[in-house]
Structure 1
Amino acid sequence: MKGQYLPASTLAGLLGAWAGDSGPAYRVLAERLRLLIADGRIMPGSRLPSERELTDALGVSRTTVASAYRELRDSGYLISRRGSGSVTALPSRVEPELGRHHAPGIDTDGLYDFTCAAPSAVPGISTAVAEAADELPAQLATPGYHPQGLPMLRQEIAAAYEERGLPTSPDQIIVTAGALAATSIAVRAITQIGDRVLTESPTHPNSVDAIRRSGCRVVAVPTSPGGWDLPLLEATIRQTAPRAAWMVVDFQNPTGWLMSAADRERLALAFARSRTTAIIDETLFELSLDGQEVPPPFASYDPSGVITVGSVSKSFWGGLRIGWMRVPEGLVARVLDARASMDLGAPVLEQLVVARLLRQRSTLLPERRAELARRRDALAAAVSAELPSWRFRLPSGGLSLWCELPEPVGSSLVGFAQRNGVLLVAGSRFSPDGGLESFIRLPFTLDVHALREGVQALASAYAALTTAPTPTRRTTTMIA
């Protein structure tokens, strides 16, 4: 029965007389089990008995059962789940897509999920929701549509920019349903079909997808091992004259790099010379983990030519789905016109919640940063111990390690890891033009215990891959 435990005695009965077949015993056992799963006599999602239980029931060696289970994992018929044992699967079903969108109904429970670079909610969210609910009745007499956002929230966001040295009016703020929505609206407002939009590589894949769905051509500029290649960026801007650019300069996803103030000023000048509107995503700027001061906002160097995107998804909680744009005054009407065909505003209650959280960020965020720093250090130590051939630079902020493997096997590792209970995203998913097969992004958003166990399971999968004669290629495409 699907999803239920299959006792060893029942499984032994289903297997019948199998030991007399030709070939190594573990392969014969694995083939019999594979046929039972493929024929539907063992339903996908069934939990098999432990190696010890099946060993006792069949009267064979523990090595035989362990090797048979490993064969099934390597061929996609068995998935090892943390706390759930070994669960049957079919290679053709949805497991390779578990990390794609975290779609409802797809069960990731018991798996080490390294696909999503988003932490759980900060303490205090429930209190903020309760307090915001008390304020909601005052909004019920209105239609509830606020295309630019609630005035009180826009005031809080504008004040935060003022504190960072960037003069901002609440009239320049447009509240959206998350940073990705803000990016889509901004691109639609300032580009036409066929326009070029410059971005870096690697970068956040969902944002690149949004740019392409707007009908624009993506011009990806590869980064160097130490960060952004400013001469190459300047040369590409001169040669391609992009209408817009979308970049993350604060603890960039997935690399964690932080662009210096001098490089921001230099790049802003290059954009201004080419009349390129820069869309700068600051979703991660609050997550400075080593106490260093973050450079001034990119828009400080060209206030009339930069749209700044912000969000609370990484700093407070992704479930709030509230983001925003800081828009130059001359572009506000244009951006609002572009927004009108996409939605009519963000949810009112969530905006009330975020307004309260922003007022409390000086007390809420230090704890968030301290916990993420602890998890980052735990993940880095685990990777260094379990996967010593992998190279990475410890990021000073953000949410992930960008790991370089000795060989270009990232996409193949995704499939091997999943069968070992680990969900990954291949580095190639972060490249607008393909490549980056030697890289894997590992977020440090799980708890410390799960990070350590997950890396151990990942190391086992990597060892299996690098000793396998013909690796199987599978990809997973999420992403936060």
Structure 2
Amino acid sequence: MSDYRIQGETGEWEVVIGLEVHAQISSISKLFSGAATDFGSEPNSQVSLVDAAMPGMLPVLNEECVKQAVRTGMAMGAQINRYSRFDRKNYFYADLPQGYQISQLYHPIVGEGEVVVTLDEKDPDSEQKTIGVERIHIEQDAGKLLHDQHPTMSYVDLNRCGVALMEIVSKPDMRSPQEAGAYVRKLRSLLRYVGSCDGNMEQGSMRADVNVSVRKPGDEFGTRTETKNVNSIRFIQQVVEVEARRQVDLIEDGGTVVQETRLFDAARGETRSMRSKEDAHDYRYFPDPDLLPLELTEEFLSECKASLPELPDAKRARYESELGLSAYNAAVLTADVESYRSFEELLSVTADKLGKSEKDIATSTANWALSIAPGVRNSLGEDADLSHDTAEASAAILQMQAAGDISGGQAKEIYEIVLKTGREPAEIAATEGLQQTSDTSAIEAEIDKVLADNPDKVEQYKGGKDRLFGFFVGQTMKAMKGQANPQIINDLLKQKLG
């Protein structure tokens, strides 16, 4: 799928990429306690006795988190393990009060699955590639150290401690930064469709550990490094580029890549060593004695499957087959949850107003949603009040345009005023002179004047100079002060000019 290669002094090198994506599970409480999970709360305001590791406090598994992990696995067509188990991962760190993390090493809840990606997202018909998913396991997050509030001390915020995470481990199937970016975008889209994670990378709801190695094409896998906690798709792609180049330069200079953990310095655009394999922790995994093995019933699995929404690939195919949308429009509209939801709401409201089927108006509605409306919003910038940007307002504008009451240009002007003021589209059209006339007799009278005033051009047109048709349209529109229905002008001119 990708011909990405790194050119070195000894020839071309291939990059091999695997990603471990940590996705915060959408739930109102943590994995093993009832503490809240709201982002941005005051430090240490969402910490239960369990999270703080007070003596005698026992974890109680959050069923909603289990359900979300299972639904995510089902969305990837993955194997759902009816038996799974929690393990303790033992290490000491200041933001981990228990001295261990509860995770799933040996018996994860989800087994192998796959994610299908399109590398060239501007061309939905381009070649696709299947990225394998090795596993998904559930684990609890650690807290957070705050280093910038005191010159000599660090503070600990335990709000995130115990928050439920899914660790989604890919197979080393990616071969370019573009493939890695496409995989994370598609994965984020799936999670948001399912509702199992909000995908907000800026807030840390989704982040990735990036595993990179290089090899000569066809050779065995090289030694990989792992760059931790990368929190944007752009940074993930940068990590692949800079780390692969670093490894190639190192090998060609006679050095050896060591398996280690690295950090990404975005300001400098480089990775740096954090911990070598020799310095790695001995986590001493063992089954958590406070938690029974997790056994899923057939009824529970059926409920999870029944709760799944229509997923991106299926929705895209339906938009093309049932609504008649182009492959490109269907792909763009289904790429993100907000896009398809706003489109489907607008489509439904507009169909009701026009009394037409959704298929009959899907293309014009998609054109409004993807091109016209965003163009107006972008031109207004901060002057646009998006609270006024409702499906009802846009549908009313599309209704007037379909009825021939306003032109395409007037539709844009009305929409702009709606965004600025929140006024009703019909009232704007009436009071601001943004209406077009479909009075055939009035338009015909102006056309007759234009033709009578330009006999030489009429003769030239009839002699084969077809481009003059636009001149007659323009002169008629000018005479009607831009308020004539262009379609009626075109039809009448064609009749009169033969």
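Computed from the coordinates by the stated procedures, all read-outs in this text should not be read as laboratory data. Since this is a predicted model, take the numbers as computed values, not measurements. Cβ atoms are built from the backbone, for glycine too; each structure is taken alone.
If you rank structures 1, 2 by distance in nm of label points 7 Å out along Cα→Cβ at positions 34 and 330, which sits at the top with the largest value? It would help to have the intermediate numbers written out before the result.
Details: 1: 6.6; 2: 4.8.
Of structures 1, 2, the maximum of distance in nm of label points 7 Å out along Cα→Cβ at positions 34 and 330 occurs in 1.
Comparing 1, 2, where is distance in nm of label points 7 Å out along Cα→Cβ at positions 58 and 74 highest?
Numbers: 1: 1.6; 2: 3.0.
When distance in nm of label points 7 Å out along Cα→Cβ at positions 58 and 74 is calculated for 1, 2, structure 2 comes out on top.
Which structure, out of 1, 2, was distance in nm of label points 7 Å out along Cα→Cβ at positions 146 and 402 calculated from, if the result is 5.4? List each step's numbers first, then the result.
Working: 1: 3.6; 2: 5.4.
Source structure for this number: 2.
Work out Rg/Rh (Cα atoms, Kirkwood Rh) for each of structures 1, 2, then name the structure with the largest result.
On the way: 1: 1.04; 2: 1.11.
If we compare Rg/Rh (Cα atoms, Kirkwood Rh) over 1, 2, the biggest value is for 2.
In terms of relative contact order in percent (Cα under 8 Å, 6 or more apart), which of structures 1, 2 is highest? Please report the intermediate quantities before stating the final value.
On the way: 1: 20; 2: 13.
Result for relative contact order in percent (Cα under 8 Å, 6 or more apart) over 1, 2: largest is 1.
Give the label, chosen from 1, 2, of the structure having the highest value of mean count of other Cβ atoms within 10 Å over residues 50-57. Could the numbers behind the result be given before it?
On the way: 1: 17.4; 2: 14.5.
Top value of mean count of other Cβ atoms within 10 Å over residues 50-57 goes to structure 1.
Looking at FRET efficiency 1/(1 + (r/R0)^6) of positions 26 and 186 (r between Cβ atoms, R0 = 41 Å, to 0.05), point out which structure of 1, 2 has the largest value. Intermediate values should be presented prior to the final figure.
On the way: 1: 0.10; 2: 1.00.
Comparing 1, 2 by FRET efficiency 1/(1 + (r/R0)^6) of positions 26 and 186 (r between Cβ atoms, R0 = 41 Å, to 0.05), the maximum is at 2.
Supply the structure label, taken from 1, 2, corresponding to distance in nm of label points 7 Å out along Cα→Cβ at positions 298 and 450 with the calculated value 7.3. Kindly include the intermediate steps, with their values, before the conclusion.
Working: 1: 3.1; 2: 7.3.
Here the read-out was taken from 2.
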